[in-house]
Structure P
């Protein structure tokens, strides 16, 4: 199971790119994969090909009207069950004894 965090945005559209990020989020939400939106990126959970397909869709959609993009991707690929999107944070809450901000 893969956790993939990515950020994909145009660098040729000025200071505000929320319109383009919104399009990514529509693709992500429509994928049906579990995800968490963060202030600097979105984390997906699924099989390798599933999460990479979502990133590709986002990139291909953005490429239709953006000439330059920035893409950052982090991947945690681990054998085992799904549900790590939530369980990794919960493990740290238990170990620290704190209500961590997420």
Structure Q
């Protein structure tokens, strides 16, 4: 008599449950890692823009009247102004002459 080699329904169910448990652990960690990367990119962009604002002041002796005076200058940002990875815009504080990012 020949016996067929196959997986039982219980074995398949156990494998699916194990894969589901692994996915439940891995997916939140990947999402958290992507969010942390976006926050770091946003912080880097803010630092870069603030450095260019200070350079503007050093070269012209006055603070830029608006953020676009710095970000639209192709000599400062040849590839265009840095964009927030969260899709929001950076805000220029005319009192402190600093760009601030948003709390994400």
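Things to note:
- Which entry (P, Q) yields the derived value 27, 16, 10 for semi-axes √(5λ) of the Cα gyration tensor in Å: P
- Each of P, Q could give helix-only ellipticity at 222 nm (-39500 (n - 2.57) for each DSSP H run of 4 or more, over all residues; to 500), but the derived value -13500 comes from P.
- Computed 11.0 for mean count of other Cβ atoms within 10 Å over residues 57-64 - originating structure among P, Q: Q
- Entry that produces 43 once relative contact order in percent (Cα under 8 Å, 6 or more apart) is calculated, selected from P, Q: P
Laboratory data are not the source of any read-out in this text; all were calculated from the coordinates shown. Just so it is clear, the structure is predicted and the values come from calculations on it, not from any experiment. Cβ atoms are built from the backbone, for glycine too; each structure is taken alone.
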